[in-house]
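Asks: So, here's a batch of structures to check.
Read the figures in this text as sums done on the coordinates, not as results from a lab. Because the structure is a prediction, the values reported are computed rather than measured. Cβ atoms are built from the backbone, for glycine too; each structure is taken alone.
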Structure I
Amino acid sequence: MPPTHLVTNQVPPLVDDDASAYAPYQEALQRAGATHAVDQVREIGEAAGSAHVRHLGELAERNEPVLHTHDRYGQRIDQVEYDPAYHELMTMAVGFGLHGAVWASDDPHAHLVRATGLSAWMQSDAGHVCPISMTYAAVPALRVDPDVAAQFEPLLTNRAYDPSFAVPTDKQGLLAGMSMTEKQGGSDVRANTTTAQDQGDGTYRIVGHKWFTSAPMSDVLLTLAQAPGGLTCFVLPRVLPDGTANAIALQRLKDKLGNRSNASSEIEYDQAIGWRLGDEGRGVQTIIEMVNMTRLDCTLGSASGMRVGVQQAAHHATHRSAFGKALIDQPLMRNVLADLAVEAEASTTVALWLADLTDQALAGDERAAALRRIGLAASKYYVCKRAPMHAAEALECLGGNGFIEDSGMPRLFRESPLMSIWEGSGNVAALDTLRAVARQPETLQVLFDELDVTSGADHRLDTFVAGLKEAFGDPNTLEARARTVVGDMAMALQGSLLVRFGHPAVADAFAASRLDGYWGTVFGTLPPGLDLASIIDRAVPKI
């Protein structure tokens with residue numbers, strides 16, 4: 001049958017682009033003196049943008065994990081079956097060293113390099129990045145016990161992905177998971193009821209239920225349980241040293257909005273064997289650095305999603321015409337695209353700055369550690385909170401085509417709320433920031449000192465920072481105002497970084513809108529007189 005019409009004015013697929021070519025990535029590496037890693041990050045970015053990896057991500061999300069609780073003979077096996085695409089993505093991510101490999105590196109910029117590569121790679125598929133992130137974060141927690149760290153760390157940092165269900169020390173490489181929250185407590189882990197009884201031989205018997213355990217096929221699970229001395233952290237291998245399966249029963253997999261390639265599960269510990277990490281009663285203190293590491297990845301993940309969203313929107317607007325000219329040349333669409341680009345750049349800049357602070361803090365810089373503590377708490381709250389609105393607006397730039405699954409935009413939209421929930425939802429993150437100020441007042445002063453570095457550089461930023469300082473004048477109402485105050489902290493920090501290090505057009509647009517009050521409640525309300533062309537040009541993907 002002959003065609004009824006010619007297909008015109010449709011946008012070519014965005015494939016085989018280099019995800020690492022995003023200007024803020026390159027600028028962050030150069031600013032930190034880490035240009036030696038440009039080729040390494042480019043390899044990751046080119047892989048992430050390839051048609052092959054994009055297809056793998058689609059397959060991994062579409063073909064969700066399947067739980068097999070029993071074998072054909074009725075015996076419990078508690079195994080999760082993943083699509084081959086998931087395993088291929090994991091092989092690549094581990095091979096790139098995006099998991100725990102950074103802890104074995106002597107590169108003084110190792111965490112920044114990893115963060116840049118991870119941010120580029122995350123566009124492939126968000127679900128498989130969960131065990132990658134947890135493995136990264138588990139190493140500092142394991143180091144609480146040198147003997148446990150010596151046993152597992154070399155395998156957690158090895159660049160070999162080994163999905164076999166086997167004794168951890170017999171494998172080529174390991175992955176780590178987190179098993180913290182319970183039905184009755186959620187973020188309030190001190191309400192956990194899972195118990196741990198000392199067996200007198202260095203092991204504990206763990207009994208209880210966990211409501212969210214992502215990537216349950218991980219080789220070791222870090223778990224919180226109530227020991228005689230209080231809430232304590234334990235490490236539980238899925239397979240015990242004698243080759244038998246630990247008593248960890250997978251009850252069901254969660255049916256989630258997004259992150260579908262990741263097998264989030266409910267599990268039961270029925271006299272499972274675990275080894276204590278740290279002293280009894282110090283479980284929260286043991287995992288706090290692990291949580292901070294995953295919070296960094298949450299911030300990176302939201303920023304990465306914003307980059308992908310605005311690049312997809314800019315690509316579409318470049319190749320799609322309406323009312324006589326390309327969408328990207330329509331004044332209102334240019335305003336929307338530029339606004340989305342500013343948000344993505346501000347979020348990416350602060351996320352990579354926090355990764356650079358991580359390197360400095362681990363090298364012994366106490367000021368960097370204090371600045372990272374408060375900057376990460378505020379940024380995790382704000383950047384992750386902005387992601388869903390950003391994804392929705394980017395999707396809308398594609399019109400009806402953006403609402404169709406094969407555009408990739410619905411998947412981006414479904415993922416966008418997760419980072420704000422993971423490791424403490426909005427209220428928890430905002431209150432944690434104020435808790436840091438209350439417990440470590442020096443962190444607030446360090447932040448103010450950092451903001452004062454740009455004093456006089458932009459009057460709009462100066463006025464905004466002055467208002468932020470005044471916001472702390474009434475401590476009795478701080479908790480009720482937590483979202484406003486912490487959001488302002490994050491915006492002040494982003495503005496300061498952009499004024500110092502960002503592209504002048506982006507910094508000007510950020511200050512004119514976010515800091516100067518000339519900003520609507522939706523994207524696309526930038527004031528007139530800004531250099532939108534320079535802003536948009538930085539967002540158009542490089543193919």
Structure II
Amino acid sequence: MLFKSKRSETKSQKGARKRFLIKKTFDRNEGKIIREIIIETLDPFGYAVDNYKDQPEKGFEKFGNGLHLKTKNWTIRNLLLFKKNEPLDSLIAKESERLIRKQRYVRSVIIKPVEIPNSKDSVDISVRVLDSWSLIPSGSISGSRGNFDLTERNFFGLGHEIENNFTKRFDDGKKAYDVRYTINNIKNTFIKTTFAYENDLNDNITRSARIERQFFSPLTRLAGGAYFENRFYVDSLPDATGVFANQIFKLQTQQYWAGHSFKIFGGKSEDFRTTNLVTTLGFKNVAYFNKPALQYDSSQFFASEKLYLATIGVNTQKFSEDKYLFNFGIIEDVPYGQVYAITGGFQDKNNRRRTYFGGRFAYGTYFPVGYAGINVELGSFFNGGNSQETTLRIEANYFTNLLSIGSWRVRQFIKPTFVMGNHRVPIIADRVTISEQNGISGFNNPLINGTKKLFTTFQTQTYVPGNWHGFHFSPFFNMTLGMLGDETNKILNDKLYSIFSLGVLINNDYLVFNSFQISFSFYPSIPFQGTNVFKTNTFKNDDLSLPDFQIGEPMIVPYN
């Protein structure tokens with residue numbers, strides 16, 4: 001039921017023409033009173049939002065649609081920023097369309113005015129939504145362990161998401177569980193709630209709950225959230241002689257924050273309406289019930305703390321519609337804009353109070369040669385006039401315009417990241433790494449660390465024309481280079497870490513937000529493992545995410 005009959009695809013020029021006509025229809029009906037909102041949700045197989053003539057033709061399409069529960073109309077209605085009996089605002093309608101398209105259970109959506117015959121002051125609004133297939137099974141198996149993951153992204157058509165992950169280690173029979181339940185939108189409040197439980201193969205346990213309403217749109221005025229976490233885990237730390245020993249950690253975390261966004265300008269242009277003055281307040285309380293012995297943490301880095309922060313800043317965030325980035329041939333919303341923000345507050349830890357001050361600058365937009373964005377953050381604690389735990393973080397994103405080589409489409413992505421710490425705590429836990437989560441896949445030994453790092457990802461992504469039974473193939477080449485440095489280096493040391501990967505992403509029209517991947521990676525050298533190492537399917541092609549230009553929960557600059 002993942003397969004698709006071979007239909008003629010709509011040309012991109014025709015799609016652009018349709019969107020132009022819809023825009024002209026909005027312009028013609030701007031300000032008219034909305035009489036009715038007509039919502040239509042479509043099953044994933046055989047339909048198209050922009051072609052009313054497309055219908056399921058094959059038996060497996062009808063069978064797949066029969067197994068699928070369509071998104072409820074009121075689930076879509078709760079994502080709309082406009083209501084009946086209000087004047088039509090094209091920017092609000094455009095934002096509503098983006099918010100619906102952002103949902104992981106929606107493949108595409110079109111919102112357009114429907115003119116009422118003989119009416120000069122009223123208009124109907126059509127919302128036509130094409131679902132994605134929302135039940136996603138995945139898994140892997142090797143000689144040492146097996147893994148099975150089952151995700152339902154649109155539980156009973158409500159927009160709720162359930163993730164279940166089961167892992168078993170074969171040599172000792174150990175089992176791991178990871179369960180997560182997410183309510184993406186409560187009523188029309190855009191409050192997102194997530195409950196999670198994880199018990200890994202080492203019996204480390206994490207329970208958490210998050211209730212949050214972000215600044216989900218530049219038009220949002222109120223935001224805030226709460227987070228609760230209880231963790232138990234075992235990790236090894238070295239003593240003063242370098243001998244490692246397991247330490248037991250048990251801690252509880254509470255976080256609360258609230259924010260308000262103020263419209264600065266009174267004009268009706270998109271630039272004026274998406275530029276805001278944002279203020280946020282936050283509180284974090286971490287309580288340790290078990291922590292390392294003093295000989296393994298002489299600086300008491302792992303200690304209970306209370307952190308009070310406030311952020312004030314100005315931001316502009318807009319979105320541009322693009323294609324062929326992280327999905328194949330469907331509209332994706334690329335954020336662009338700018339942020340100027342400062343954060344201040346204080347921390348109570350180890351019977352002392354330290355002040356904190358930080359700032360952030362971000363800018364991104366489309367240029368004639370492609371999209372480029374940069375995010376710069378600098379923050380530090382201060383105690384008695386001396387800076388402590390200072391962090392400088394610079395991240396950039398660049399991708400070219402969509403290029404053509406024959407009938408193939410190609411983009412080049414470049415993503416450099418630089419992190420530098422100064423006056424950090426002398427403990428291995430307060431060092432930066434280039435591990436899989438924070439740099440280069442495969443370099444996961446905690447002894448590969450430093451106080452500063454630079455790594456850059458270069459990726460050439462191609463998009464093969466056509467499809468095979470609904471599957472699209474996107475071969476890629478990835479090269480990631482990284483360097484570390486410590487207090488003895490002026491900048492970085494001369495050791496270069498690298499990975500070279502060839503692979504292919506396999507997307508399906510109906511599994512829009514999930515792709516299969518095959519990759520082969522070559523490592524010239526991995527410390528503590530060897531040289532000229534080849535691995536399969538270790539590289540994850542998901543580290544090219546785009547920046548955002550919103551101001552949210554106040555936080556210290558991440559040092560990782």
Structure III
Amino acid sequence: MSVDIGGLVAIILFYLAILLVGIWAAWKNKNKPHHGELLRNEVIMIGRRDIGLLLGIFTMTATWVGGAYINGTAEAVYVVGLGFIWTQAPIGYAVSLIIGGLFFAKTMRSRRYVTMLDPFQETYGGGIGSLMFIPAVMGELFWSAAVLSALGSSLSVIFEINVELAIIISTVIAVGYTLIGGLYSVVYTDMAQLFCIFVGLYISLPFAVLNPAVTSITITATKYVYREPWIGTISPGNAWIWVDNYFLMTLGGIPWQAYFQRVLSASTATQAQILSIVAGFSTLILAIPSVIIGAIGVSTDWNQTEYGLPDPMDRNETQMILPLILRYLCPSYIAFFGLGAVSAAVMSSADSSILSASSMFTRNIYHGVFRREATDNELVWIMRAAVVIFGLLAAGMTWMSNSVYGLWYLSSDLIFVLLFPQLLSVLYLKGTNAYGCITSYIFGLFLRVGGGEPYLRLQPFICYAGCYLDITFPTGPIYLQKFPFKTVSMLASLMMNLFVSHLTKYLFNRGMFPPRLDILKGFVSQPQKEKSNKVAAETKDSTDAVEQTPTDKEGVDPLNTTSEDKEPVDG
């Protein structure tokens with residue numbers, strides 16, 4: 001396999017430019033005056049809470065518009081049986097950003113949290129709250145692996161570069177500038193990468209659309225030419241699956257640390273709200289080229305191109321439809337710009353996910369559970385080590401790429417089923433406690449995993465209404481669900497949290513359960529008459545603190561870091 005020298009030079013120059021932007025951003029903000037009480041490790045996670053509105057919109061949009069977003073959108077439109085009407089990610093994730101901005105961004109930013117897991121540990125304690133780390137980090141890690149895998153495939157198609165080498169270089173660069181500048185390097189490189197995505201994709205479109213091998217996409221939208229029309233259809237039997245997927249994307253797109261990292265770094269709570277809403281509309285604009293490219297794939301007579309027949313559908317290369325169109329329907333120099341867009345999208349998502357996973361581990365697991373007495377300098381080094389480790393894990397997982405996408409789908413589902421109802425509870429619903437949290441967590445996990453996961457060949461052990469055996473599934477016969485069990489699992493988890501929380505509160509407060517059964521320390525027994533007034537007062541204060549809702553605890557550091565413990569940021 002020969003290497004395209006021009007393509008190799010182009011990608012090297014692009015990567016050097018991104019690396020230089022990351023280093024410049026770190027240098028620019030290193031000696032920036034600091035006013036406030038944030039520790040150095042917290043500045044790595046969320047900056048100094050001074051990310052402006054414009055920069056915030058850019059970085060929020062770039063985080064969502066990743067390699068899986070632009071490649072996956074094109075693939076979904078191209079694949080027979082899906083089409084545009086089943087390409088739910090662009091609208092679904094855009095709506096999730098708008099809902100997040102309307103109902104979650106302002107609340108989280110006004111309470112001055114540092115990570116998404118802070119309100120859980122504040123309400124339920126470090127141990128129970130840290131359970132939320134499992135689905136959260138799974139989502140971030142498998143998302144990074146999936147987009148890095150997509151990048152490797154794109155590079156190999158366009159430039160015939162070794163896939164493994166491309167993934168390693170991309171990971172090293174993303175980890176490198178994240179280590180140097182933390183959030184500041186990530187957000188400034190996001191701005192550069194978003195510009196490359198916009199220019200690269202929109203420059204490529206005219207050349208692909210006007211290629212002689214392409215029939216007008218307005219014709220193929222509704223008529224059979226080379227494949228089924230790319231608009232797609234929804235059969236009555238699949239309507240509930242379509243609805244289920246939209247709820248998954250709109251509500252499950254909210255409880256991600258990569259999202260809240262931008263929200264919590266905003267200058268004000270109002271700006272956090274605005275940047276989230278505006279980014280929702282921006283993601284839709286950047287999805288348009290991918291939708292058109294997918295439609296072009298359906299409209300192309302591949303026999304007129306160097307690719308030849310069979311087409312990508314028959315070769316099982318649908319996941320590479322975007323880079324294939326760039327290579328075979330566009331001039332090589334235009335393909336280089338398109339590749340820059342794909343590479344930019346991947347890196348803008350990978351660096352955000354790596355930083356997000358590292359932030360949650362350092363603050364909420366290492367510091368919040370195991371090393372409460374850790375110094376700021378120690379946490380800075382733990383943060384740096386975590387960035388390297390999570391970056392290596394994400395790159396390593398690309399070698400099992402056949403199951404990475406399945407694991408990412410499952411982890412996304414778990415975020416929707418497990419994290420969204422818990423986040424809703426700690427922010428807005430009064431009276432939830434650790435007992436309700438852990439019970440609903442296990443119950444939601446049971447219902448979701450019980451429904452199976454075809455991408456992992458995980459057969460269901462719960463057959464919901466409409467469950468059927470599909471003997472034509474690509475990986476072999478498997479039972480599939482037509483019932484919207486993901487949304488039902490999420491709602492059941494939410495209801496279980498409320499029910500168990502209020503039940504245990506009633507049983508303990510009425511004395512039906514003795515205090516010794518309060519193993520999660522969710523309640524404090526009423527003071528006995530023989531206790532001193534001092535002990536009684538302390539007990540009452542503890543009870544009030546435990547039963548207080550998040551709304552009453554704005555600005556509280558869940559890790560109980562006092563001002564004496566804080567070390568000033570350098571400069």
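Asks: Given a value of 1.4 for distance in nm of label points 7 Å out along Cα→Cβ at positions 72 and 448, point me to the structure among I, II, III it was derived from.
Replies: Computing distance in nm of label points 7 Å out along Cα→Cβ at positions 72 and 448 on every structure in I, II, III gives 1.4 only for III.
Asks: Follow-up. Where does the value 39, 30, 20 come from, among I, II, III, when semi-axes √(5λ) of the Cα gyration tensor in Å is the thing being computed?
Replies: Answer by label: I.
Asks: Tell me which of I, II, III gives -16500 when you compute helix-only ellipticity at 222 nm (-39500 (n - 2.57) for each DSSP H run of 4 or more, over all residues; to 500).
Replies: Working through the options, I get structure I.
Asks: When relative contact order in percent (Cα under 8 Å, 6 or more apart) is computed for each of I, II, III, which one produces 27?
Replies: III
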